[in-house]
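Bear in mind these aren't lab numbers, they're just calculated from the coordinates by the rules spelled out. Bear in mind that the values here come from a model prediction, so they are computed numbers and not experimental data. Cβ atoms are built from the backbone, for glycine too; each structure is taken alone.
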Structure I
């Protein structure tokens, strides 16, 4: 089995009403609330004991500068880091800063979120008997000047870690937060460079039009992609004829409605059962709301599968 990263993602609008200036497009209160709720809330959902242990540790950082071969810490211990990348808004640009995921680190992050950063990452590791990581949790947020007012929430999961229990946890986490934030798009599927969906990765760039930081702006109109688990906005559900119509199509193992009208579509019970045949069924079911354009097979890959159909969704849907 090839090894690649699985990306859990939810996209949400956190913009000021009627303001499309990248420097001022964000509703700072909502940005900070959604970002902190995701980073801390999702971390607690996955391992509350680890979050509390790190919060009680004065400086839970690992520094490999002196000896990269040395253990990260004592056996059974924990390390965690909060990192901020870039900064929106006026004033000096913040390129990269980090703190340990201690109580002080979380207070520091809350202040950083008052001026929306481009990205924030949370890495938490439980150390094994030798003092090296035996498990990890990686959560993050990402924004971009070309997608003003939008925020991407994500988790990275190693393919080898996608056990049945981990799959159930990922689906439950996705559902918990999708029901809170009314996302425009969401997924649990293959990760590609810059957080592209498989569809975005294979569509022509079109001067950046099909890159995620631009396609996210149109994500309530067109789905950014489709994969093992796909989250639809209420607009997509309505255009597809409603939940019952989606269920009758038979392309999905489960169809779960969200409180604000969206839906979570799971293609197969097990992540590792999702293959090209089921991907084609999902494509046919979602073609009317998928981002149009003719995808092409990638010239190079890094071992990740490309479970999509190389047809223009608008043609398949009869809307071209």
Structure II
């Protein structure tokens, strides 16, 4: 299973380290200076030829900021500029459609908002599809099933987006239903997974997540022990975001195994640095998550109820 790591704040030395562990990256138009920086680093260090780069439109980030929606012509110009700067050097270069997010932030969303957003998103996709190569349309939780059929009439590479405001069980139920309907040759990409539970169900071709950075920001190491991922809190202050056991609550044997594992990743990855440096936690999380998803074999979906 392929995980595209979504991250926009990285130094060149960090990119060179990350490249050793994953060659799949996503950066949003919302951080367009980071997109150009990433391209420059890849070209300057001869990394692009093995790198799959997915550019997100940043539609949700713009909506969440309260700013007016991005015009599709502006996004088209940006995509063209990225293509020109990349010079056909990347192993794969893809763009996610500029979707219309229904309603306004902090306001109730109506059926009319959803229907209007579906129509506008599809119009944007057709506009970009005719002008930009490798644009991925998005099928959202809540979209009418006819849009999934319309998408698959054009492409087998597209995004599936569970709703951010739904429970994990609701997302799993919906994804299960969608995967029961998609074509055998589909190459679906899952958008913005905050929970590994969604990624681990069904046969995703790829997905993206910022879990490595989000967990690191709250003092958590996402540790892979060779069998499963687990959250290890490595922070001097407990927060409401803590989701795992604290490092100091582990047995001495468990602590030793983690310390040895960190040193194998990089010599300066120590327990002290993991506790005190959020960037090092983030880099370690990328390493562990990459290993986990490279090894992972999708489980059979156990939730059989239907949402439709």
- Task: Identify the structure, out of I, II, from whose coordinates FRET efficiency 1/(1 + (r/R0)^6) of positions 43 and 107 (r between Cβ atoms, R0 = 30 Å, to 0.05) was calculated to give 0.10.
- Result: II
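-13000 is what came out when helix-only ellipticity at 222 nm (-39500 (n - 2.57) for each DSSP H run of 4 or more, over all residues; to 500) was calculated for one structure; which of I, II is it?
Numbers: I: -7500; II: -13000.
The structure behind it is II.
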- Note on the structure: Note: distance in nm of label points 7 Å out along Cα→Cβ at positions 3 and 283 at 1.8, derived from one of structures I, II, originates from structure II
